[in-house]
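Down below are the structures I want you to see.
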Structure 1
């Protein structure tokens, strides 16, 4: 072995040791968080990684930025062979992957081609940050410097790789080996080098060492950089929620007599996965760019929430790991209030846009709700208007101050039976609080009930036995009240042996389908749009033949769309109305913009920025539609108020799809 090899081994062991130290350090920080099982359904998790992490499915939702990142990511994946070959040559210079035969051809040509693409992508990324200055990428001087350093390091990896390969070709008298394919490095070598000279050998050694040192420096810079996501993003995707659990909040064990904390006041109250989210964050800003609160001038920035969690972990976790119990200026602070304000947390509409857009599957919403739980259950700190909401839910089983005994009044004269009157029927119609008490949405309940009667569906209602599903209380952080409601409803439903439920409220739908199973309530749940669609497809409801002139735009409910992937079922019935024209808003389907009512915001005033519902209503009005169709009671209220704010209520109607189909049915 030569002196070069001994020096390399020392450098290699030092770099590897430092990386292992830093990885262990971060893992020790994550152990400060609460335990959580994220190891079930390993095959499903691997599939998720292949689709999101390697397939870059979320990244590519933005074609330009997505393509740039895709090229950088896959360029690095393919560079692994070049890096590995260079590292092995540090132990034994004569090692070459040429022994792989035809596989070596694939390795060398992809190195050259992706090298050019990665270099171009890096230069364009720098252009976007420093020349165009894309708003969501402007996150402060430190973050900009961090991103610039990483991009320049990537560029250096490419440059040194090409320098090394070109010098190698020149040392072989510009002759490629049998299996080498280097469409860029080969001609470049003739430009840069005179042939197998001492100068070329020196250049090769310089490029080889530079390549190695940049790689080792890069991998040890990452744990101290926001670009640590290069290492953490794939594990974060692997451990993310998916399938039915993706749409459900984790319950609190309220029966734990030893529990001293409910919700999260600081990092140790978060789960290890929620802390990992912080280290996986790329600070790309896609979450904040999609957030309705951020878009309308509120304090909330989902990116800031996650970055604050990471900063607090980096500040406090080392002290916890070291067993230090007092440190002025650090341990006397908390994540909530000192890093993240209450105003930020209460601005969230729980629309799920941040989670949906995040390219590395960060679960912003779960952390926000955990911190809300701390405010409500531990500090009794919440907006004053929620006092009456919680009181009404507890005493009247609805967020509004209506008498629970009036819950079935909407059904008078419709010959609708309750389960207490006749425990039969094929399906239970879960009416919901808005459908039972809100004067406007009662008309939707009537319309859907009449459609079911027309279609010959034998259905029942719970009547006065139905209670609020718990969604509002749960999203507002009042887990105690939410669990009480869910358990009481489940006891009633299971007592009647209910198996199948339909509801017109997406919030009820999501709770019944995805969260009631946590407490023993397992039912087949349909949204009324799914059932209406089925009626039209099987002919049990027929539409009029006479054409109408009506331009309709449909507003996507967050809890139907992003939460439960229901996009076509509400639209398809509208397209079947003869003469009706369905026009889409610019932000539609999984990019739809929230109405502003979710997460309990329906019952709170907006005092910052512009109103979310007005932002959305303005977009709807710009389509020139005569009718704004909705499939959610909250959306209907917010869109109606938005239309009124523009004084367009005489020109544009807001109607539920059930009303539109009933009006146009035979």
Structure 2
């Protein structure tokens, strides 16, 4: 019998194990065995005895060919001794068909654990999770499952004291998955073996049930702009601003002719979704890695291009002119605020609306560049205090209101800031009823807010500071639109074209134009029933949430029932334990439900929500962003906090009591000592 060591080779004719070894993957020592002319057990045993290693500790894997005719999957036999391997080889050679007189054998020390690793979630195309299933020899639990975050942390363990995690370790699985993703375009199912020291790859196959999607829309890719449900009128205004003020000019400069007729945004479930194709194209042009949050895992490039700090076609003069542009828009909006149209001047009202519309388009061009074309400043979280970051991240009016409120004044009721830029949302000056809840915020927390420093204007914080100024302008623009629309609504109600003043927020821009021109056809078409349906749909989506992704028309990350489901683990942000009732916060309309001591669960966050978040007994964030306003608030006020709990918004149920084990990054049902698993 002839034994020939398998050498790494990239040749297409070489055995798969040889090609994997050439890629640098951890393939066990492999030999190709040719059948002897006269098969005999003693001859086979003698040949095996010549191989290096301790035959008393050796563990063998025998490749027996395709599991089924035409299959890429090899049928593997695990053998725990040289004698067992010799017997298996003899049986194989005696029964071999013509041309099948060779076999592959792989040598390992005694097996400690074995299983299968999936480089992508087999069911959830929206999550960048690694799935590991396996068995540790002698462990009482039997087969276990681990789910790993993209950064390598354990998102879920089927056992509280996981033998897989303790024996092999999440880092080894994460490293193997990263190597597989580098070398294979399609997601892989990898069979692995652990020998106590080394994690080995026995074979890997593409997961055929996970094709590359045709289209993908992300709700989480607002990048600080689209945080919650949007009203129909605000969508047709702001969505058009970003299309014509940012994406279209950018596409023309970059030569994206194939994206010229593709919409960058879509409003579904009353939320604004971003087209992942635009973020993918930007990333391919040298964009920053934070764009990955707007790209589904199946589209994410395996080899990521380095970020380009300057790209003349992409950035234009923005890096030098942004400060001046923001100052010019601040003056423009200040002028508009002090020169409103006179009552009864119908043409003046529309001209004023168009002036605000032009300002919105210019602002969208700046904000689009700041959020999509600059480097993600999240690295600052490790180099600056949370107080400085929070003060710099917040729009100046919000920071000033928080400081004065923390000092004991009732400033919130007298400011024009609110809980979002959308004109449909009330401003604090409107005196919404939920302001009364803030009397329960502990005095110690208010005192800490009173000590917030001024925003940093140092060069390292420049992008964060500019984003905060742009966000302040966006909210100021929404506030002026709210006042203007209120005046226009009174006219339309007097004409009996609308039944209620708030209905104006639920017409689209072209419908508003027709109504303002006195078009009776539009008046008859916009029945109270139709507007009522739009309001109901908006409020339902605002209070219940919406899917995080829509990939090939399938919604991912959405609750389909009202039963609690296990939540994935996250990362400790403020490592203090706490317990209380769950309070899901999907939008500003849910702020009235937050009570002192609640475990507030949220994904995205507007600056205007921070006073109510100060009531929380603990915070659970679906976001992984270290510059998330709620995460910075938790650090500044020492509120127990866990971040990166991916499915928290869709697994936890309002009112159920949980314990936040922040040091471990886990959510537990109150009174249960086991990790709540997903």
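Observations on the model:
- Looking at percent of Cα pairs over 29 Å apart, for residues 48-343 alone for structures 1, 2, the greatest value goes to 2.
- Comparison of 1, 2 by distance in nm of label points 7 Å out along Cα→Cβ at positions 120 and 648 - largest value held by: 1
- Structure responsible for 0.80, with FRET efficiency 1/(1 + (r/R0)^6) of positions 416 and 520 (r between Cβ atoms, R0 = 35 Å, to 0.05) calculated and labels 1, 2 on offer: 1
- If helix-only ellipticity at 222 nm (-39500 (n - 2.57) for each DSSP H run of 4 or more, over all residues; to 500) is computed and equals -15500, the structure in 1, 2: 1
The numbers here are math on the coordinates, done by the rules we state, and not lab data. Because the structure is predicted, anything quoted here is derived from the model rather than measured. Cβ atoms are built from the backbone, for glycine too; each structure is taken alone.
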